[in-house]
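All of the numbers you see were taken from the coordinates with simple rules; none came from a lab. Predicted model only: the values in this text are computed from it and were never measured. Cβ atoms are built from the backbone, for glycine too; each structure is taken alone.
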Structure 1
Amino acid sequence: MKYNINYGTALLKTTVRYGAAVLEDNNTQIQHDRKGSTEAPITIATEGATPFSLTGILIGGVNPKVGWNYLPTDPTAFTSFVYDNALIPGSNAIPSYDGTKTAAQLQNSPNYTLVWDNWNQTNVGAKQNVVYIALEFVNNSGKDFWGMNNLIRQGNTFYITGKLDPDVASQTKLDALGKTAEQYAADKSLGVDWPTAAAPYALPPYDGSGNTIKERRVFIQDHVTEANFVINANSLKYALIAVPDLRSAQISLGLSVDLEWKNGLNFEDIILGN
């Protein structure tokens, strides 16, 4: 064999933190729409408190069948999802908010989920697939609160969704690369540690000469995609009690995504509910 063996799967590294000392629910909007009345939002403190626990991660846009090169074989079949509820012990606990600490200090212990590479062969040279993700939480706040459509009671499970876009990068990443957002979206090779002459291996997919096609996507085999989620002040307004349909581009998003790639794709400071 000419090259060393590498992993055929990709890996999603997930962390969560609180981004505000007080969270507001959707009570004001719900009461206005249903009763025409004006009420204050229900607030939930995160400073010195741990109101929610992470119990699962749902990853949409998964292709269930891959070929010999561990790439999807059917470009029309990105309709399945992965539900990871076997979280690494300790990763379900989200530390309480503390404005004196850094983002990294506020993150929970990471959880890791194996996923397939989501390369779409019909999009060569164009935009690769967007991936929708939902985080599953349990309400341990001691309060009932209003999500997007329904009352989420103490002890109940709820979900907040978001979109991982491989062509969107954080301003920090753009500054480091010296690129504009438009340049970054146009050059699909930026932001990923591809095989080099010093560390060569044949990473699929290949061009006509057998070289790696350097096109960024959310999940890349033998790479780690880091997703750092933030439960922000308005995140609860987008909470759902039913499992969202992660195949739909019309789902209500509760996550905005800042991307930074290291070994693979790195989604930093994903604002839940923004």
Structure 2
Amino acid sequence: MSITSRCCLADIFTKKEKQPAQSRFVGHRCRHDVQSDSDHTPILFTFKQAGPSGKDMTLLSWNILCQYGYNEEYGFPFDGFCRRSESNLDYVKRLHRAAEEVKVHAVELNPDAILLQECAHSSEYGYGFILGSLSEHLSPLGYTLLHDGEFITAVKAKTAVQLQLPVLERQEGKMHVLFSEGLGCIIVNVHLQYDKDGSDDELKSRAAIEQAIAAMTEIHPGAKIFIAGDTNRVPTHVPRVDKEAATIEQLVDGLGLLCHPPGPTNVRWNAGAKASEMTYADFALLVS
């Protein structure tokens, strides 16, 4: 390698290190042509020097996928591979594998927070199973876990409390909000409802995010706010597979530092083509 080549590589690495927000896939990376336990790939988001005492803030986000099923009324599967059923036994085994994978990531990556979506609701089979497994795995590592609806959020701190948002016209119950005094921040674990581009729902979701941020700021003024998870939004800077989907830029532009994933994050079922394809959904935001 020439001196010029080495200098160019050095410039690339230096620029990467100076980026205020970075992301990378961890664990098994989803492919549209190979079925896997979840139709989302776990992502580690890093906000440089945004954590306690100026340290990096790291968030591990993963939509682990609910029990396979199919909505007969509206004609869509619950996952991108169009798997219409899953036995209770197989579902429990898959939840166990997900808990084991999260433990591996926690040990290897030591994230400040772990944000999981599509854990079972209280009305669904499997409720509480993965919470019990994760408590066994993560509590010895110093994590505090909170569970609400489909969400499990774990923070690397001795305590954490859940915050209640005001009633929202859109995205009600789709945000799990925690405050950690140890981390000095608010963590918002999201699995937002799907909005169509240019729709009234799109505008309502933007208003809901702004309302939620205002409420959190009022409760804990000065606390940094991190929002991450499955936003069901697509970015504008890459070719859009789902051309009807609302964009992440419409949702959060002007609200802070947006961290994009390193590539397509999950598998989408294309009903028209009757095939699976890769798309985007998972992002992180540091509110400013």
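Numbers below:
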| quantity | calculated |
| --- | --- |
| Test item: Rg and Dmax of the Cα atoms in Å calculated as 19.8, 71, pick one of 1, 2 | 1 |
| Parent structure of the calculated result 2.6, given that distance in nm of label points 7 Å out along Cα→Cβ at positions 49 and 209 is the read-out and 1, 2 the choices | 2 |
| Top of 1, 2 by relative contact order in percent (Cα under 8 Å, 6 or more apart), largest first | 1 |
| Among 1, 2, structure where helix-only ellipticity at 222 nm (-39500 (n - 2.57) for each DSSP H run of 4 or more, over all residues; to 500) as derived comes to -8000 | 2 |
| When Cα Rg over 2.2 N^0.38 Å, for residues 121-224 alone is computed for each of 1, 2, the largest belongs to | 1 |
| Which of 1, 2 leads on distance in nm of label points 7 Å out along Cα→Cβ at positions 33 and 201, largest value | 1 |
